[in-house]
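A.B. asks: Several structures are given next for inspection.
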Structure 1
Amino acid sequence: MKNKKVIIITGIVAGVIVLLALIFGILIALGGKRTDVYLKDFEYDETSNTITLDVGVASSAGYVRRMKTTTIGDDYHLTFFSTFGINSKIGAKDTFKIQLNENINGVYFCSDENVYEKVLEKDENGDWVIAK
């Protein structure tokens, strides 16, 4: 009788672990890369040599929670990631600050798998402007 109880309890614990792993996996999958992020506005701070980005998402569902910066040549390539859950605001952000180095001439947003579109660039005077 004692062995049956142990087997039942072990089965329940295993079931709960599998269920939690499944829920966690779904949340991670839904918190993937966002390719519909666009630049609403930006502010350049000369003193700290930083740009604060104000971003939005083109889709009616979902929010941005984090940004990954990759330096490629003289440019920053930014990849944005969704919040966890379909339309969860938990951890949502719409402003991000990037520290620039003197060599950076452009900022790109990921618009598709490994495709980046230029959103900011330095003009002929060295001022940051929205890319044309």
Structure 2
Amino acid sequence: MEYGQIHHVEYYVNDLASSNEFWSWFSPILGYKEFQKWEEGISYLHNNGTYIVFVQVLDKYLSHENNRQGNGLNHIAFMGGTDDQLNELVIQLEKRNIKILKRLESYLCFEDPNKFAIEIYAKEVVPMDNFS
């Protein structure tokens, strides 16, 4: 890892099973693989050393839902492949009934099962859009 590179991102989720189902399908598309797994969580590791962690929230917090417009994390953005690969990803997301928030030229934004927004940019584009 390089100095300043993100080490990991940790999400607390209301439904670990649905998160795991989604991310175990989606993360390999971006070069991640299952890294750690325990009763309350799972993580996915990229070959650059960065990883994403998902942890089941405690029962007393289950009534709290993610809200991108309030305090806290709005979205996570990844560099993707080509525009054609983003088009193929749209097809796969639609087959899985995943909510697509925005599709622009060389850019895709959608929600995971916990309503976290995910952005994917084609390699040839510098990320500039904010979907709020």
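A.B. asks: From which structure (1, 2) was FRET efficiency 1/(1 + (r/R0)^6) of positions 19 and 35 (r between Cβ atoms, R0 = 30 Å, to 0.05) calculated, if the value obtained is 0.45?
C.D. replies: Considering all the candidates, the number was obtained from 1.
A.B. asks: Work out the source of 2.3 here, i.e. which of 1, 2 gives that when distance in nm of label points 7 Å out along Cα→Cβ at positions 59 and 115 is computed. Mind showing how you got there, number by number?
C.D. replies: Values: 1: 1.6; 2: 2.3.
Value 2.3 for distance in nm of label points 7 Å out along Cα→Cβ at positions 59 and 115 corresponds to 2 out of 1, 2.
A.B. asks: Have a look at 1, 2 and say which one yields 6.7 for distance in nm of label points 7 Å out along Cα→Cβ at positions 3 and 107, as calculated.
C.D. replies: 1
A.B. asks: Something else: Compute distance in nm of label points 7 Å out along Cα→Cβ at positions 43 and 91 for each of 1, 2 and report the one that scores greatest.
C.D. replies: Going through 1, 2 one by one, distance in nm of label points 7 Å out along Cα→Cβ at positions 43 and 91 peaks for structure 2.
A.B. asks: Next question, about the same structure. Please state which of the structures 1, 2 yields 0.00 when FRET efficiency 1/(1 + (r/R0)^6) of positions 11 and 123 (r between Cβ atoms, R0 = 35 Å, to 0.05) is computed from it.
C.D. replies: 1
A.B. asks: Looking at structures 1, 2, which one was helix-only ellipticity at 222 nm (-39500 (n - 2.57) for each DSSP H run of 4 or more, over all residues; to 500) calculated from, given that it came out as -8000? Provide the component values of the computation, followed by the final result.
C.D. replies: On the way: 1: -8000; 2: -5500.
Label of the source structure: 1.
A.B. asks: As an exercise: Cα extents along the principal axes in Å, calculated from one structure in 1, 2, equals 83, 29, 27. Which structure is it?
C.D. replies: Numbers: 1: 83, 29, 27; 2: 42, 32, 29.
Working through the options, I get structure 1.
Values quoted throughout were computed directly from the atomic coordinates according to the rules given, and no laboratory measurement underlies them. These numbers were taken from a predicted model, which means no experiment stands behind them. Cβ atoms are built from the backbone, for glycine too; each structure is taken alone.
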